[in-house]
Structure 1
Amino acid sequence: MLEDIEDGAAAAIRLAGGAPLPSTFDVADPGGWLALDAGARDVAWYRPQFLPGWEHPGPLTELGESLLAVALCHRDGRIRQEALRQSVRYPGLLPLVVVRCADWVGPVREHARQLLRKALNVDSALDLASLILRIGRRDRGAFGVDVLGHILCQASHEQLAVLFAAPDRIVRRFAYRLAIEGRLLRPPELASAATRDQDTVVQDLCATAALTALTALGDEDAYEGVLPPLLSARNPRVRSAGVTALRQAGRSEQAEPFLSDRSSLVRACARYVVRQQGGDPAAWYRERCTAADDPELPPGAVIGLAECGNHADAGLLQLLLVHPAAGVRARAVAGLRALDCVDAKQLRPLLDDPAAAVVRETAAALLPLAKELPAEWLLERTSTDRLRHVRVGAFRLLDARGGTVALQAAVGLLEDSDMKLRTRAAQSVQHWHPSPDERRGDTEVGELLDRSRHLFSDHTLRRRKWEAGVDN
């Protein structure tokens with residue numbers, strides 16, 4: 001925000017010198033107008049020498065567009081109000097009229113609103129939509145949003161399409177809401193928008209509207225143009241909406257492949273649809289996980305078994321810990337953790353797995369059992385000859401274990417080649433405290449703290465040593 005104000009202040013100074021608006025800042029960027037408004041007041045308050053004569057300017061009828069733009073941002077409400085009267089001579093100043101519609105001075109605000117109501121049409125509304133919606137988030141800013149909605153209700157589908165492709169997601173949300181309320185988009189168009197737009201709010205809005213419209217129509221054939229794009233969407237929320245709609249469309253059998261979806265939300269929706277038609281998702285998962293050597297086994301089926309299975313299914317998951325696919329191994333570990341069936345001895349070998357995802361899941365599963373793991377064995381895995389993700393996993397467990405061995409591991413990693421791991425190690429040293437179940441006065445602790453003295457103030461270092469009983 002500081003940079004915006006500084007840019008706006010520089011623009012105000014240039015405009016006061018007579019520079020034309022288009023050469024001063026990007027007039028198509030709503031942020032430029034907001035920065036100008038804030039920057040002009042900043043200059044007037046703190047650097048008035050750059051705006052000589054602006055404390056009490058002369059007749060505004062003689063001002064050109066550039067100087068009038070600065071006057072519209074003046075700190076004196078009477079001058080802003082007079083500048084509004086003169087602004088009708090320059091349509092290019094309409095963005096500042098929008099800003100003044102949320103002015104803190106009542107007469108200025110009311111005058112600006114009258115001007116905006118008269119000047120705004122569909123074409124100018126398309127250009128100013130982003131600025132009006134930004135101002136709408138301010139106190140007293142709702143007026144502009146109401147006017148914008150009223151004007152754009154008269155826009156055609158082609159005109160609103162400009163806003164559907166706007167880079168500002170707030171504008172896209174507003175435009176799609178208007179289109180849905182006005183029923184300007186057919187269900188297939190809404191489904192396509194849900195899969196194409198990157199904003200989750202637009203995705204939910206359009207997917208829900210598409211399915212609601214189909215429900216109202218009651219035509220099963222109409223689902224043909226809606227379900228395929230929803231079911232193939234990258235976003236899991238959109239896919240889940242499509243999966244849930246399979247039941248309404250009388251196509252519940254098509255939900256089975258989504259039982260192994262990569263998203264837990266989609267899997268849960270698929271299980272609901274399958275159960276509604278009398279199916280047993282747990283049996284479906286067990287059937288696929290029984291083939292422990294199947295190279296085509298989807299990882300989603302593995303974690304899905306844990307999501308709806310029981311402790312008896314842990315045996316199937318344990319067999320998958322040696323599966324050739326890293327995704328399956330990682331999901332098997334996650335599944336055992338979800339079922340609360342973690343065996344430290346069984347999972348230990350996976351801390352050396354070549355796949356980072358497997359080691360990450362294994363470390364998370366072993367965290368509650370960190371003190372059961374051999375300290376020396378974990379320390380070996382923090383050495384520089386190990387893969388980075390192995391060092392990270394081993395250190396995570398050592399840090400959870402605490403005590404002298406955690407300090408030893410952290411100090412050893414202070415010179416690691418990986419910057420993130422060095423940072424984590426430094427934070428671990430700074431937060432380290434001696435474990436209450438370890439003997440005090442260990443000279444090794446004093447040596448380790450001395451090696452990391454650059455991380456402490458003298459007072460903190462002395463206190464840590466005192467706590468450990470090595471304060472000399």
Structure 2
Amino acid sequence: MGITNSNKVINMDRIGCDGSLRVTLALTAAPDIVSHPTDIVLVLDCSGSMAGAPLASMKEGAKTFIDIIEEATDGAMDGQIGSGSRIGIVSFAESASVDAQLITSVDTLKAAVDSLSAGGSTNHADAFATATELFNPPSGNAKVMVMFTDGNTTAGIPPAPVAAAARAQGIIIYCIGLVGADGVDVDTLNDWATDPDATHVAVTPDAADLEALFAQLAANISNPGATNLVIDEIVTSDFEITSITPPAKGTASMLDARSLRWTIHQLGVTASESATLEFFVRHVGQTPGTKLINESITYSDTEGNVVTFPEPTVVVECDVVVYPEECPLPVDVAVEGCSDAVVVDASDTYLESQGRIIQLDVTIKNVCPYKRVALAVILTEVDENGLEYQRGMKTLTIPAHNYPSCRDVLVKCIKFVVPEDLDVSGGPVGAMCNQRNFRARFIAHNIDTDYRCCESTVTL
């Protein structure tokens with residue numbers, strides 16, 4: 001069967017500006033369908049939300065699936081599925097029905113698909129139960145069920161126990177989801193599908209992609225198991241790879257801060273087999289927004305399996321950062337050739353008494369858009385008796401931000417110079433580098449408000 005599924009998922013949909021997340025790559029492979037005949041049941045959602053383009057795309061996808069399996073089983077488009085494999089069709093809406101038993105006639109299967117129409121609610125439990133019955137009486141063939149749906153359950157009993165019972169009978173369940181009018185709960189699809197979830201579930205928001213999803217699954221089912229697998233992953237410049245969890249199958253290593261390689265000697269050669277790789281990335285970019293995780297990911301193996309991985313995105317939320325004080329302008333100095341000395345006119349520098357530089361960062365909470373903030377910073381030094389001595393005060397105007405909601409504003413690099421001759425913290429008199437104890441107080445309020453004086457009229 002070759003690579004029967006591939007996936008890439010992340011564990012968070014939004015992170016902070018320097019946040020981290022876990023990325024999971026997953027593959028499933030199974031033996032050749034010619035030497036390992038397989039019974040496949042296509043379970044197709046025909047509820048009311050499928051009307052129109054979704055139903056048409058699903059039909060084309062299902063027929064493409066049948067064509068690929070037909071050619072793979074006997075090497076010819078002769079109208080028959082060969083080598084002992086069979087395909088059945090189950091459709092469902094408010095209830096499920098068998099549109100084609102497990103058969104080999106391609107024309108009969110396609111006619112069953114073409115006859116489908118949309119209408120009614122969605123009963124997944126009856127769909128799983130009806131499809132499971134198609135595998136009785138049991139044969140020596142491998143058993144595969146491909147569940148396609150575009151919405152959540154709206155009729156019948158809970159489907160999860162019915163799907164679990166099918167898996168317990170050795171049926172491999174794949175789920176293809178279309179984000180339709182009723183929505184698709186990916187966690188529910190993961191619950192129905194054969195483990196690991198990441199390798200047995202594929203979801204698309206575009207009906208036009210359905211034919212490609214069906215085709216990829218069918219093509220991979222028809223190939224042999226994979227050998228000498230190599231997966232090269234490069235993350236975008238907004239991220240860097242921080243660590244890799246050693247995989248149970250194969251080996252993985254970082255090539256540099258943004259790339260890794262995962263190699264597997266063989267997968268699914270004698271039985272259906274899955275492999276996953278987890279690695280962690282951290283956002284290192286400077287801008288917020290919706291970010292792609294991977295710049296590129298490539299796959300190769302000896303059998304020539306065609307594998308594509310999703311391209312997950314994460315929303316990066318960065319705090320507003322304000323630098324209220326600019327750093328001093330530098331003086332450029334160049335030493336040319338073999339010069340032993342250089343004389344530089346550094347212009348004017350105003351002498352401060354010897355002391356410490358204290359640099360403070362503070363986060364102002366819940367600053368709403370288009371509101372400037374007045375910030376005062378009061379610095380005192382505390383002596384050994386707890387008395388405080390003024391060491392400085394600064395007042396700053398924090399510019400307004402234009403994000404759509406209130407958010408925290410990080411104010412960085414508020415600097416105070418504290419001379420050593422003012423040391424009251426209790427160390428040896430005249431000594432350098434004594435420990436000095438300070439207290440910083442912050443006062444912040446909005447400058448821009450909608451307050452106005454209201455004229456009042458007093459009537460006697």
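Some notes on this structure:
- Across the set 1, 2, FRET efficiency 1/(1 + (r/R0)^6) of positions 301 and 365 (r between Cβ atoms, R0 = 41 Å, to 0.05) reaches its highest value in structure 1.
- Ranking 1, 2 by relative contact order in percent (Cα under 8 Å, 6 or more apart), the structure that comes out highest: 2
- Highest-scoring label, criterion being distance in nm of label points 7 Å out along Cα→Cβ at positions 237 and 421, among 1, 2: 2
- Origin of the value -18500, where helix-only ellipticity at 222 nm (-39500 (n - 2.57) for each DSSP H run of 4 or more, over all residues; to 500) was derived from one of 1, 2: 1
- Among 1, 2, structure where mean projected area of the Cα convex hull in nm² as derived comes to 42.0: 2
Values quoted throughout were computed directly from the atomic coordinates according to the rules given, and no laboratory measurement underlies them. This structure is a prediction, so every number in the text was calculated from the model and none was measured. Cβ atoms are built from the backbone, for glycine too; each structure is taken alone.
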